[in-house]
Structure 1
Amino acid sequence: MGVSLRVATPEDLVVLKALMQGDRDRADIERVLLVHAVDVKLAQVRRLVGVFAEAVEEPERIGDFDALVRRTLRNR
């Protein structure tokens, strides 16, 4: 008798954290990228962040996200 449990993927978590934009959220994104860098589908995440950024009329969020990703991956 197995139990099926759905959990958020690293991509889901990064998108949600990118939308919230708090200090803790940015730190969480950094940690997810450091732990799962080779597995995270960054193009998919960036596209979704862009969709939400447009929806809330804050296009600068995509630039903020890109800068965070660059800084994090450069400092690995």
Structure 2
Amino acid sequence: MAAETDFKIRKNIALRDKLITDASTKKTLLQCAIKHNVATDNEKRLLERLELFSIDVPRIDTAHVNAVFPEIPE
């Protein structure tokens, strides 16, 4: 049972890290678009949602085997 719990925790940590990395990549592209005044209003709103997502995801308790992760904003 402990091995299964450890596996789920490692899986949660890997998912958390992937979500954070994916959000950071998207944020970087959107920040460039905003910096160069080529971002649409939708892209500006997406950046805000990604920033909030990037704050929320690291706060998820990965030690909880049934941790629920939000979907990355699109």
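Points to keep in mind about this one:
- Structure (1, 2) behind the derived value 13.2, 48 of Rg and Dmax of the Cα atoms in Å: 1
- Which entry (1, 2) yields the derived value 2.3 for distance in nm of label points 7 Å out along Cα→Cβ at positions 43 and 59: 1
- Comparison of 1, 2 - label where relative contact order in percent (Cα under 8 Å, 6 or more apart) is highest: 2
Values quoted throughout were computed directly from the atomic coordinates according to the rules given, and no laboratory measurement underlies them. Keep in mind that this is a model prediction, so the values were computed, not measured. Cβ atoms are built from the backbone, for glycine too; each structure is taken alone.
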